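Each structure below appears as structure tokens.
No lab work stands behind these numbers, since they all come straight from the coordinates. Nothing here was measured: the structure is a model prediction, and the numbers come from that model. Cβ atoms are built from the backbone, for glycine too; each structure is taken alone.
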Structure 1
């Protein structure tokens, strides 16, 4: 599972073959077909497995005991640190694996597209919970927390994509201030909240 994720994320779904996956994982092709019927089935399982691990980190970042706007700051810091580690390992900023793969396969692999959409929806819910809690605490005033969460996720995914295109993790430095702007909060107000 790690092999398929790494190959797809650092390259592309289309250029990753079952032979590449088996070679990277150190398994025979027959073993692959014993467990999976096709590459997309393996990719769905790999994304689900990876998401389970990522959710543990996000549960900590978005814990209700953390101040709502601090959750967004921690999310941005986590993303920056993670992409910096990826660049060190691969020599490139790779951005969001779901966006990278989703953009490539959304019209071709329905099962994989659904899994990616499910993960993206769960990411949005983390952000939405922070926005709702910030509103309940009187820190922000937004008429539609769901809409703001979609805007923030789209903005953040856009930054991750630009960081990938430019191969520059520093693009992500503006993520938190941009999120605050979307929420109508000045940065100095966020520090006081």
Structure 2
């Protein structure tokens, strides 16, 4: 999702190939043997295999909304916050989402550990509507998909927590036209499928 968000805002056009992970197209595995999405194949054949790297590529190509230039702080500060999300919070998110029914207490522990990061995010939003100032930046859009996943594990529990600013931030992003655009459903791609142009 976050790769598509950055490609969308950068107004780059690309051929979109929807991959079903339980039935991966051979052409997809040839481009990226590790078999995870997203994968971007550049016009020169170079392959980008990480979502944050796709975001940075797209925004370095074109950044009309200045996602790379926050109103407060700088790109390094944004990347540090994203790194905390990708390393620590994402690990807790995965443990929470996929907790074994045999050991539900592990999921609760992961949820509580992940919640500490969300409390930090809520604190950032007490004085400004977005993580680095008065408008959306790379940090908001790189972190948003993971907060959304965390919220969706148990939305009743999530909505009862004392992070009102984070709740508003999340609801505003979920209601945005950009989110609706990138969440459109596409048919599974296979060799011979019609070309789908994204953006």
Upon calculation of distance in nm of label points 7 Å out along Cα→Cβ at positions 65 and 169 from the atomic coordinates, which of the structures 1, 2 produces 2.9?
-> 1
If you rank structures 1, 2 by distance in nm of label points 7 Å out along Cα→Cβ at positions 113 and 129, the highest one is 2
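Rank structures 1, 2 by relative contact order in percent (Cα under 8 Å, 6 or more apart) and report only the one at the top, that is, the highest.
Details: 1: 22; 2: 32.
Sorting by relative contact order in percent (Cα under 8 Å, 6 or more apart) in descending order puts 2 first.
Comparing distance in nm of label points 7 Å out along Cα→Cβ at positions 1 and 161 across structures 1, 2, which is largest?
Working: 1: 2.8; 2: 1.5.
Evaluating distance in nm of label points 7 Å out along Cα→Cβ at positions 1 and 161 on every structure, the highest lands on 1.
Looking at structures 1, 2, which one was mean projected area of the Cα convex hull in nm² calculated from, given that it came out as 11.3? Present the calculation step by step, with values, prior to reporting the outcome.
Numbers: 1: 11.3; 2: 12.2.
Attributed to the structure labelled 1.
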Determine which structure produced the value -15500 for helix-only ellipticity at 222 nm (-39500 (n - 2.57) for each DSSP H run of 4 or more, over all residues; to 500), calculated from the coordinates; the candidates are 1, 2.
-> 2
Which structure, out of 1, 2, was distance in nm of label points 7 Å out along Cα→Cβ at positions 9 and 177 derived from, given a value of 1.6?
-> 2
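Name the one structure among 1, 2 that FRET efficiency 1/(1 + (r/R0)^6) of positions 17 and 137 (r between Cβ atoms, R0 = 35 Å, to 0.05) of 0.75 was derived from. Display every interim value, and only then the final one.
On the way: 1: 0.10; 2: 0.75.
Computed on structure 2.
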